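Chemist: Pasting the structures here.
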Structure P
Amino acid sequence: MIVCLSAGLQSSDGKYPQVKNGMYLGAQTRMDALVTLARRMPAEPIVVVGGYGHDGSQLQCDQMAEYVTKVLPNRKVTKVNSLPCTNHNIIALAKNKQLRNGKMTVLSSGYHLPRVYAFWNKQDLGPVNLVSAEDVMNYDPKIEFLVEFERRQASEAQGQWHIKTGKYQDSCKPYSRWHFAKDIIGN
């Protein structure tokens, strides 16, 4: 199965942000890569994992599924609700026993994969095939977004260090007070 981690919410123009808060995000590249992989692997189930928008009003996975089915109308997309961070995306996958029976190809932005792997191992989910959206799309974000990409790389390195040293701060704690969080928040 092809699993795409949260790409956030679309802009009003229907596109996903490539840059957010001055850092490369690569969300549109991630969604384009999901569609490309789904075309290359037509027998594989598609799973999207996404949290609520920061105001709690809309699920990211709803938009992601809609994006895929507009391009590939005959494909079924399974949605997995999560809180809006990588850690909780992985926790949501770990809690979904139906999905854990299959071999997963997890798609995310290339800069993101070391952190995905660290959270994956923390949940003891076994082998996983991690795929970089930029590799699928043969795209080098440094050409278009050099400064933003360098900022993202520095932020990711710091995040990986926090995970390794046990100093990771759960960015989703403020969301745990929302009524829906009790069903999807993990440990």
Structure Q
Amino acid sequence: MAFARKLSIVSLLYSAILFISTHSATFEVRSQCPYTVWAAASPGGGQRLERGQSWTINVTAGTEGARIWGRTNCSFDANGRGQCLTGDCGGVLQCQGFGTPPNTLVEYALNQFNNVDFYDISLIDGFNIPVELSPISDKCRRTRCAADIVGQCPTELKVPGGCNHPCTVYKTNQYCCYSGNCEPTPLSQFFKKMCPDA
């Protein structure tokens, strides 16, 4: 049985829409930002979006470990080579891998356990732009991270255009939780307080 679900990803007025059937998914990433966003996806590539523009990403059934994120302050040549201040993916417009921190992540997996789709917002790679996911199905919950994390970022995590996750900066078990059972730190609590859904 096929069904449709709409999912919005908003980054300071940056939005994406997801329509899912039991076989595949189509994401429509729409920018409503007052600045240029270079949307990125793995799988999917990348696209420059001005306010009001959209980009469609077709995803196959069973896709897992997938991400969508926004890149900021990018400059690319006619061949799609260049760089971004945040979220850069190997210096190319058409991403083939994940973005470099900091970048706010939307993660998803399709047709997983009992044919259920999963999605979340993650700050494991830090934060560069606010995002929101707004499903049209009443069976799915809206989730967002729209706080001014960059403006309130702790000094030790702050970088131009973003706010790093403590693991990116310190690379220790205390902040990266390599052991799998860790207590929250004041820095992880900062992110959770700013974005409870992430």
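We did not get these values from a lab; they are worked out from the coordinates using the rules stated. Source: prediction; values computed, not measured. Cβ atoms are built from the backbone, for glycine too; each structure is taken alone.
Chemist: Give the label, chosen from P, Q, of the structure having the highest value of relative contact order in percent (Cα under 8 Å, 6 or more apart).
Modeler: P
Chemist: Same structure, new question: Here helix-only ellipticity at 222 nm (-39500 (n - 2.57) for each DSSP H run of 4 or more, over all residues; to 500) has been calculated and equals -12000, so which of P, Q was it run on?
Modeler: Here the read-out was taken from P.
Chemist: Could you tell me which structure in P, Q was used to calculate semi-axes √(5λ) of the Cα gyration tensor in Å, for residues 68-107 alone as 21, 14, 9?
Modeler: On the way: P: 21, 14, 9; Q: 17, 10, 7.
Source structure for this number: P.
Chemist: Okay, moving on. State the single structure among P, Q that was used to calculate mean projected area of the Cα convex hull in nm², giving 11.4.
Modeler: Attributed to the structure labelled Q.
Chemist: Using distance in nm of label points 7 Å out along Cα→Cβ at positions 60 and 148 for the comparison, can you identify which of P, Q gives the largest number?
Modeler: Across P, Q, distance in nm of label points 7 Å out along Cα→Cβ at positions 60 and 148 peaks for Q.
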